[in-house]
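Some structures are shown below for you to check.
We did not get these values from a lab; they are worked out from the coordinates using the rules stated. Note that the structure is predicted; figures quoted are calculated from it, not measured. Cβ atoms are built from the backbone, for glycine too; each structure is taken alone.
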Structure 1
Amino acid sequence: MRVITDFHLHSKWSRACSKELTLQNIAKACERKGIDFVGTADFTHPAWRKEIGRELVDDRGAFCLQNGSSKTRFLLSTEISCIYKRGGSVRRVHHCILCSSLEGVDRFTKALLARGCNLKSDGRPIIGIDSEELLKILLEADSQALLIPAHAWTPWFSIFGSQSGFDSLEECFGEMTPHIHAIETGLSSDPKMHQYLPMLDNVFLVSNSDAHSLDKLGREASVFEMQEPSFTELRRILVEKDVSRFLETIEFFPEEGKYFMDGHRACHFSCLPQETKRLNGLCPVCGKLLTVGVLHRIDHFIDREVGERKKLSVPFTSIVPLAELIGSILDVGSASKKVSKEVEKLLCDGRTEFGVLLDVPLHELRLVTLPEIVQGILKMREGKVQIRPGFDGEFGVISVL
């Protein structure tokens with residue numbers, strides 16, 4: 001069974017996130033998207049933990065809604081923001097945490113509370129615990145748990161970020177590094193950009209949405225072969241590096257990510273890494289420091305390691321979210337009524353968003369939507385897109401026509 005997963009997202013209890021992010025709504029949205037196995041998000045937040053316990057029931061290695069209203073399966077997940085000093089620098093690193101059981105979740109939460117962490121203020125808590133120590137605490141609470149560095153290259157809050165990150169997994173996790181089995185590439189990079197980095201040869205590259213609202217679910221995802229959605233099987237695939245069962249990742253076009261290029265948003269200036277070096281890292285308009293983006297940061301590692309290009313162990317497919325794609329074709333906003341009308345046409349008769357974007361034959365789509373939309377889907381599938389790259393917190397602008 002082809003299982004599409006998205007285990008990095010947020011709930012209504014996270015700051016700057018939609019109040020529509022309830023378990024019932026997430027399950028329903030996943031059915032429309034075509035996501036089979038989704039994270040609960042935010043399990044360290046006490047109010048959300050109560051909702052998880054009240055609304056979900058264990059179902060053979062996954063969780064489902066107690067009322068049986070959805071086929072969507074859940075796994076226990078959260079994101080944690082670690083801010084601490086290491087090596088004379090302040091580090092700001094986000095991690096995705098996946099637990100195997102509610103008992104493990106509760107032991108982990110209890111351990112964080114015992115160390116003075118404030119878990120009530122935000123679904124994605126900010127804690128002052130070193131990443132290496134956090135991983136030790138997690139595995140003591142749940143020996144089967146997984147820690148996956150989140151959006152690994154974004155400048156401000158990631159393991160390899162230009163502003164507060166590290167230069168290797170070992171520098172961040174020390175003796176606990178062997179327990180890191182995957183990293184999350186994030187919206188501003190894709191697997192192809194990692195092909196010259198031998199330091200990541202022993203970890204999988206996974207993708208998730210980091211959704212702050214229902215419509216952002218599945219903008220990136222990972223696809224596995226499983227008999228049924230199961231945390232145990234997901235863990236086995238990642239730990240054993242089973243490339244026969246990790247089928248692919250579904251990616252943003254990385255240029256559309258909001259930290260792809262270097263730049264300074266306040267001055268509407270962006271540039272390639274070579275130009276940043278020529279400018280000594282300063283904005284030519286105002287003289288302030290440029291925000292160094294993902295492309296530049298990866299180039300830094302390539303220059304340092306001089307690795308040979310390796311074959312990707314897991315393939316990937318790049319997409320544009322359906323509403324965004326249609327909006328660019330019709331030259332209207334993705335939330336407009338025109339777009340909603342065409343989306344509903346495409347998602348009738350049991351079709352999902354991933355199905356429409358990736359699998360449904362074009363002759364079938366021509367029966368229900370405008371020819372220019374079908375042509376746009378074809379061009380996206382062929383990778384024939386035009387993008388004004390994102391930079392310094394501003395998303396790129398994509399066009400298929």
Structure 2
Amino acid sequence: MDSIRVKGNGALRGQIPIAGAKNACLALMPATLLSDEPLTLTNAPRLSDIKTMAQLLGSLGAEVASMQGGQVLALSSHDLSNLTADYDIVRKMRASNLVLGPLLARAGRAVVSLPGGCAIGARPMDIHITGLEALGAEIELKEGYLHAVAPRGLKGAVIEQRFASVGATENVVMAATLAKGTTVLKNAAREPEIVDLVKCLRAMGAEIEGEGTGTITIQGVDRLHGATHAVVTDRIELGTYMIAPAIAGGEVELLGGRRALLASFCDKLEEAGVEIAETDKGLRVSHATGRVAPVNVRTEVFPGFPTDLQAQMMALLCTAHGTSVLEETIFENRFMHAPELVRMGAGIEVHGGHATVRGVEKLKGAPVMATDLRASVSLILAGLAAEGETLVRRVYHLDRGYERLEEKLAAVGAEVERVREE
């Protein structure tokens with residue numbers, strides 16, 4: 001099993017290219033199921049989750065070809081030979097549930113296993129189910145599978161989500177593109193990944209308005225056609241690498257980054273004393289070697305502070321000059337990285353959805369265990385600021401969301417390497 005070895009090596013300097021967004025690409029790929037014409041995605045990230053989604057789509061009869069080193073995906077669903085998303089594939093990744101809406105819209109039925117993914121708390125499917133049922137689907141849970149049919153086809157409806165779920169918004173919007181009539185989705189998620197999906201669907205012939213706001217209106221069409229679409233920049237990878245020079249010191253330019261993708265996160269970094277400037281190529285992040293100021297963070301749906309950057313921010317605040325409080329409002333079990341950071345000398349107390357972080361002068365390298373995707377990278381970031389060697393085990397999580405992380409960090413002066421442990 002692979003591990004990542006990190007040694008604190010001083011300030012970082014250079015450039016890091018930011019890949020296409022994993023979470024955007026995982027929603028864009030199932031869009032191929034809505035049409036019998038080809039869909040081409042450029043700027044695709046090269047990650048294990050993308051391979052898992054390709055495997056799932058292939059099991060349904062879609063064709064997925066990877067080109068230009070994996071940065072271009074050519075997809076075609078001209079022949080759907082299977083409408084069952086099997087547990088053995090779906091269990092690997094929660095985004096697998098995004099085939100449900102497209103299959104219902106295109107074929108009128110689907111059987112989809114309840115999904116898996118990181119163990120960071122309950123992420124219920126009820127919002128997906130309620131939305132699709134409002135469109136006319138009949139869904140029953142049997143032996144761990146959602147059995148969905150639309151016996152009279154999907155029809156437009158007014159739907160108000162009880163929570164602005166990203167995945168449910170994506171599923172409902174995709175299904176509604178081929179529904180009869182108009183769908184109005186209220187309390188819709190506003191994330192850049194939603195905007196990117198709508199941009200792609202519109203290129204395929206969908207009629208959609210309101211993306212990026214809390215209300216999205218979809219006018220159903222008879223069919224969608226092929227298109228070529230560039231995947232948006234990964235704002236979570238961007239935020240992760242913005243933490244690197246903040247915690248280790250130095251100056252790094254993140255190529256392809258835009259402040260608009262992470263405005264709330266940027267505000268908090270600047271409050272901590274980190275300098276951020278937009279450049280012709282992206283974002284430049286700099287911080288003199290030394291401790292940042294403490295800040296309080298509350299995770300929220302977009303445009304608030306992203307839950308997917310909470311673990312990385314906690315790593316930074318472990319060395320702040322004072323006490324910070326982090327409040328997690330999205331997932332109830334997302335402080336599992338805290339005990340591992342404590343092993344490195346951090347001062348953290350967790351009480352329910354709140355974590356109090358008392359900054360220490362210096363973290364100490366230690367063997368630690370990754371518990372989920374974002375926790376994995378938070379421990380690597382902590383290692384950049386620690387004395388001695390940090391060995392992060394169980395980094396198979398990492399490969400689901402970060403493309404060539406060791407190479408990117410090493411290119412700006414970090415001492416990071418992947419090692420194989422028996």
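Some observations on this one:
- Structures 1, 2 were compared on FRET efficiency 1/(1 + (r/R0)^6) of positions 168 and 376 (r between Cβ atoms, R0 = 41 Å, to 0.05), and the highest value belongs to 2.
- Looking at FRET efficiency 1/(1 + (r/R0)^6) of positions 16 and 248 (r between Cβ atoms, R0 = 30 Å, to 0.05) over structures 1, 2, structure 2 comes out largest.
- If P(r) over Cα pairs in 20 Å bins from 0, in percent is computed and equals 27, 59, 13, 0, the structure in 1, 2: 1
- Which of 1, 2 leads on relative contact order in percent (Cα under 8 Å, 6 or more apart), largest value: 2
- Label whose coordinates, when mean count of other Cβ atoms within 10 Å over residues 48-55 is calculated, return 20.1 (choices 1, 2): 2
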